[in-house]
Structure 1
Amino acid sequence: MVLDLVVKITDDGCTAEIPSLKGCESWAHDEETVLEKIIELASFYLKTEKGKFKLDRAKTSQKQILYKLIFNKS
C-alpha cells in the first residue's frame, strides 16, 4: 500500500500530514522529528508496526515536500 505524506515547512517548524487518513497530522521544529512523529501516528491509525514503513521522497518544492509512505498491510 502507498500513501502520500506531505511535509510543509514554515518559519516556526514543520507540519506533516497523511491526507488520506483523517486527523493524521503532526508538528515539530524540524523535518526529521516530524517524520518520526507522523510515522508513529500512522502506525497507530493503520495498526501496523513502525518498522514496516518505508519513506520515498517523491517531490520537493520550496515550502513543501511530498513523500510516499510504503508498507505492506498484512
Structure 2
Amino acid sequence: MGTPDVRVDTRLNKYLWSKGIRNVPFRVRVRLSRRRNDDEDSANKLFTLVSYVPVASLKGLQTENVDASQE
C-alpha cells in the first residue's frame, strides 16, 4: 500500500501459527488498512496494518473494498 512500515495484527499471527510450523494454512482472508502513525519520532507518517478476517468458507471470495466506516 505504498508504506514501508507494515505491521501484522496479533490475531493474524496467532492464526498463522495455529497449526504449527510445518502445517501453515494455505489461504487466509486479510484486511489491509493504512493508518496514521502516532509516533512523532517516526520518519513515516503512515503505516499499513494487516489484520485477520474470519470467514466460514474461502470458496468464491472476491476482492472487496471496505470503507473506513465499515471497519
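I have -2500 for helix-only ellipticity at 222 nm (-39500 (n - 2.57) for each DSSP H run of 4 or more, over all residues; to 500), calculated from one of the structures 1, 2. Which structure is it?
Value -2500 for helix-only ellipticity at 222 nm (-39500 (n - 2.57) for each DSSP H run of 4 or more, over all residues; to 500) corresponds to 2 out of 1, 2.
1, 2: which one has distance in nm of label points 7 Å out along Cα→Cβ at positions 4 and 36, as calculated, at 2.8?
1
From which structure (1, 2) was Cα extents along the principal axes in Å calculated, if the value obtained is 39, 29, 18?
Matching structure: 2.
With relative contact order in percent (Cα under 8 Å, 6 or more apart) computed per structure, which member of 1, 2 shows the largest figure?
2
Just so you know, all these numbers are worked out from the coordinates, no wet-lab data involved. For clarity, every value in this text was computed on a predicted model and none was experimentally measured. Cβ atoms are built from the backbone, for glycine too; each structure is taken alone.
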